[in-house]
Structure I
Amino acid sequence: MSPLYYIFKVHGINKTYLEKYFSSVKWHDFMKKNGDTGARADRFSIKADIFITMPIPVPTGKEQDRIGNLLKLLDNLIAANQDKVDQLKKVKKLLMQKIFDQEWRFTGFTDPWEQRKLNEVLVVHSGRDYKHLSKGNIPVYGTGGFMLGVNDKLSDKDAVGIGRKGTINAPQLLIAPFWTVDTLFFLIPQKKFDLLFIYAMSQQINWKGYDESTGVPSLSKKTIENINRFVPPIREQIKIGSFFSNMNNLIAANQRSKKTLIIAIFIIIKKEIKLDNST
C-alpha cells in the first residue's frame, strides 16, 4: 500500500460493520477537529496515534452482524440492478456497431446500402430563444434534455435533437410538438427516411470528431449536412429503427425498475429496523 494510507487490523468488531461505518460521514467531524490540512486544499492528514483514539459507536456483536449484513445486502441489490442496465447498454452498443457496419443483417434483407450525405436524408433546423413565450404544456429541450414547458411550438414534426454547442454527442428523440433552444439543432427526416433509423444512426456518429471549436464543443449545419453515411432502403430502415427503439425501451424499463428496487429496499429496512410512524 502507498504510505498515504494507514493499515490496521480489527479485533472484537465485525469487519463489514466497520467498513460500512467508514462509508458513512459519521466520522468526518472527528477528522476535521483532529486532522491537518496541507498547503493544497485537497490534502488532509491525521497522525496515527490520534486516528486510533477516534470513538466509534459499537453495538453488541449480534447487532453488528445484522447491520453489516443488511447494508451489504442493499449494496448487492443496487449493484446487481446497475450491472443489468450496464450489460444491456453494452449489448446495444455491439449490435449497433455490427448492424451499421453491415456485418450483420436482418433476415430477409439483402439489398445494398447506399452512401448518402446527411442533407439527402434529413433537414437541419436551428433552435431559438424561448424567453418571450409564456408557460404552457409544450416541452422546451436543451442539450441536457427537457427544460420547461411553454405555450408555443417550434416544430409539429418528430425529430432528432443534436447539440449545436456544448453537449454535442448526446442525440435526443424529440416528440412533437416541441421547442428547442438555440444550442440544440433538430433534424427532421426527408421523405422515404425513417425517424427511428435516423435516431439510431445518430447514436453511431462520433459527433466529437466533427467538433469545430478549440474551446466549447460546437457543430454547424454545414458540417452535419456534409457527413456521409451508408443508408439501407426504407423497409430495412424501419426494421432497424424499430429494433433499437425496443432496445431503448428495455433499457429504460430496467432503469425505471430502480424505483421498484427502492421500494424493495424500504420493505427490507422496515422489516429489519424499528421506524416511527413519521419515517
Structure II
Amino acid sequence: MPPEFTPRTFHAPETTIVFDEGPDNGPPVVFIHSLGARRQDWAAVLPEFACERHVFAPDLRGHGESGRVHGGYRFTHYARDIVPWLREIVREPAALVGHSLGGVVATVIAADHPGLVTSVVAIDPPLFTKRHTEDSARDPTLYRERFRRARDLAASGMTEEELFDTLRARSPDRPEQISRALAANLASLDPDVFTLALSGGAQIDFDPEDLIGRLSLPMLIVQADPARGAAVTEDDARWATETNPLISRVLIEGSAHEVHHSHRDRFVQIVRDFIERV
C-alpha cells in the first residue's frame, strides 16, 4: 500500500498554511516548493521518502490552498510562516528540501533558526543574484517575461480548465500532464506573488554573503545544467563551497531548473544519501 498523506491547516501569525503530512515513520523531512508552484509539485517523490521518514509538504503563502498576504512576498516573508509551523507542527529538527524559492526559504530558516533544522538541500536556488548586480547576465529581471505571463494568467479569472486550454494552445509540444499541473498551480495562485519579482528583484531581501557565512549546518546545492538556464552558476556554486565548508554541491548534467522532475530517480538518491549521511 502506498503511504497516505493527510492535508492539514496551520494558523500562522499572518495567514493560514495548508500542508500534507505523511505517516510518522522516522525523522522529519520537509519539502518546500518553488515560486508559482504548490505542494503537489512533490507528488512524484514524496512516497520515496515516506517509508523511512516523517514527510511534510506545505503550500507557501499565496500558493495552493494557503492564505494570501498582499505585498508580503519577499523571500524572508515566506519564512515567517514556516518557522512557527516547524516549531508547533513538526516539533523536532527537520531536513529541509527546497526547490528554487523553496531552497532560499530553507536556507534563510537554517541560517536564522539552526535549532529547527538538521540539513538543507537547495535545488537550483536563486540565492546569489545580488552578487552580480553589475552583471547583466545575472540581472534579477532575467525571468521577467516568464513571471509576467504567469501573473497575467493567474489574474485572468479563467477556470483551471480554461487555463489548461490556453497553456496547451501556447505550447502544444509540452506534455499534457505538465500543462495540467501548471494550470492547477495558476488557478490557485495569488498573482501578487510575482509583483516584487517584476519590480527588479525587490523580493530579494537578504545578503547572500551574510546568509552563506552564517550557515552553521550541512547544506547541499543541487545544480541544474548551466546550458539549460540554471539559476545557480558554476562560479556561484564554487564560491559558496569555498566560503563555507559545510556546503557541498552536485551538478545534474542535462537537467533544467526542475531537477526533481527531469531527473527524478537521481534526485531521490542524492537527497536520500545526503540527509541520511548528516
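Given that semi-axes √(5λ) of the Cα gyration tensor in Å, derived from a single structure, equals 50, 24, 22, which label among I, II identifies that structure? Intermediate results must be reported in sequence, preceding the final value.
Numbers: I: 50, 24, 22; II: 25, 23, 19.
Answer by label: I.
For the read-out mean count of other Cβ atoms within 10 Å over residues 72-79, a value of 13.1 was computed from one structure; give its label from I, II. Could you put the intermediate results ahead of the total?
Numbers: I: 13.1; II: 20.9.
The read-out comes from structure I.
Thinking of I, II, which structure, once helix-only ellipticity at 222 nm (-39500 (n - 2.57) for each DSSP H run of 4 or more, over all residues; to 500) is computed, gives back -14000?
Details: I: -14000; II: -10000.
Structure of origin is I.
Consider the structures I, II: one of them gives 10.1 for mean count of other Cβ atoms within 10 Å over residues 168-175 as calculated from the coordinates. Say which. Please report the intermediate quantities before stating the final value.
Working: I: 18.8; II: 10.1.
Going through each structure in turn, the value belongs to II.
From I, II, which structure was distance in nm of label points 7 Å out along Cα→Cβ at positions 128 and 176 = 1.5 calculated on? Each step should come with its number before you reach the end.
Values: I: 1.5; II: 4.0.
Going label by label, the one that fits is I.
None of the figures in this text is laboratory data; all of them are computed from the coordinates on show. Being a predicted model, the structure only gives us computed values, none of them experimental. Cβ atoms are built from the backbone, for glycine too; each structure is taken alone.
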